[in-house]
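J.: Input: structures, listed below.
None of the figures in this text is laboratory data; all of them are computed from the coordinates on show. Here the structure is a predicted model, which is why all the values come from computation and not from measurement. Cβ atoms are built from the backbone, for glycine too; each structure is taken alone.
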Structure 1
Amino acid sequence: MSTKKVSKQDKLEAENLMEEVQEIISPCIKCGMCKSFCPVFKTLREEHHSPRGKAVILSEKILDKVLFQCNLCKACEVRCPLNIKVCDAIKKAREAMVLKGHELKQNKEMITNIRKTNNPFGNDPEKSKDKLYCC
């Protein structure tokens with residue numbers, strides 16, 4: 001994770017975002033109903049990768065790269081008995097991380113690739129034009 005110099009404005013905006021995150025996740029009762037439906041948790045089988053684990057991390061105001069290990073599919077939100085918008089909280093926390101100067105190298109590369117080639121992998125669209133493998 002890279003760190004950059006952060007302006008006062010960015011720090012303030014990040015703090016405001018984290019307040020919004022707290023408002024979103026504070027009703028969470030940590031029941032775990034979300035866990036079994038999360039594809040990331042199903043694969044990695046570690047509590048901090050579950051929506052509940054991320055809610056705990058966020059409630060402690062910790063910004064960690066684990067927040068980028070969520071595909072924002074909203075399966076957790078569908079199963080949440082309190083209808084907590086976990087994905088909204090994670091998106092805001094990710095934005096706060098970037099504003100605070102903590103960017104993942106992979107994300108920076110993906111953004112650069114999208115800007116250059118219109119795809120996250122950096123493939124030249126002209127070279128792969130005739131290589132379409134689907135129905």
Structure 2
Amino acid sequence: MEIDDLVWTPDITPGPMVRKTREQFLQQCPPGRQLVACLGPKLVGYLGFDHPTGLASNRHVYELNIAIHPDYQHRGIGRKLMEAMKQQAKADGVRKLSLRVLSTNQTAQAFYERCGFRVQGVLPEEFWLDGRYVDDILMWCPV
């Protein structure tokens with residue numbers, strides 16, 4: 001996807017996204033597990049969600065990932081996707097939304113905080129990126 005190539009850069013994600021086939025894409029992003037934002041026919045953003053584990057005891061949680069095309073960032077699209085996600089989660093009986101963000105991605109951290117997320121933990125020096133260790137920040141939001 002064009003958005004993935006533009007958004008998931010080394011300063012945003014610890015590794016490249018590799019989906020060589022349609023089957024691999026559908027396995028990683030199953031139907032019904034993404035909200036999308038379009039302006040006319042153009043896909044400008046998406047929010048993916050799924051349960052973090054296959055455990056029944058963890059079915060009240062959705063883990064999220066979000067990407068907005070750089071040309072359409074800072075226009076409220078991400079906030080609208082998050083609002084729609086919270087409504088979807090409530091309808092699905094989900095009580096908690098969680099996500100991970102690199103400590104170097106302070107713009108995303110601030111966005112998540114504005115959407116009601118807060119830090120639930122930090123994995124110090126979780127990744128070695130561009131010659132330095134980078135923390136992985138775990139965030140959550142009640143639904």
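J.: Suppose you compute distance in nm of label points 7 Å out along Cα→Cβ at positions 7 and 111 for every structure in 1, 2: which one lands on 0.7?
T.: Going through each structure in turn, the value belongs to 2.
J.: Tell me which of 1, 2 gives 29, 23, 12 when you compute semi-axes √(5λ) of the Cα gyration tensor in Å.
T.: Of the structures listed, the value fits 1.
J.: Of the structures labelled 1, 2, one was used to calculate helix-only ellipticity at 222 nm (-39500 (n - 2.57) for each DSSP H run of 4 or more, over all residues; to 500), giving -7500. Name it.
T.: Traced to structure 2.
J.: I have 2.9 for distance in nm of label points 7 Å out along Cα→Cβ at positions 23 and 127, calculated from one of the structures 1, 2. Which structure is it? All intermediate terms of the calculation are to be shown ahead of the outcome.
T.: Working: 1: 4.8; 2: 2.9.
Considering all the candidates, the number was obtained from 2.
J.: Using FRET efficiency 1/(1 + (r/R0)^6) of positions 55 and 71 (r between Cβ atoms, R0 = 30 Å, to 0.05), single out the structure from 1, 2 with the greatest value.
T.: 1
J.: Of the structures labelled 1, 2, which one yields 67 when percent of Cα pairs over 12 Å apart, for residues 47-102 alone is computed from its coordinates?
T.: Details: 1: 62; 2: 67.
Structure of origin is 2.
J.: When relative contact order in percent (Cα under 8 Å, 6 or more apart) is compared over structures 1, 2, which one is greatest?
T.: Largest one: structure 1.
J.: While we're here: A value of 1.00 was computed for FRET efficiency 1/(1 + (r/R0)^6) of positions 63 and 119 (r between Cβ atoms, R0 = 30 Å, to 0.05); which of 1, 2 is the source structure?
T.: Traced to structure 2.
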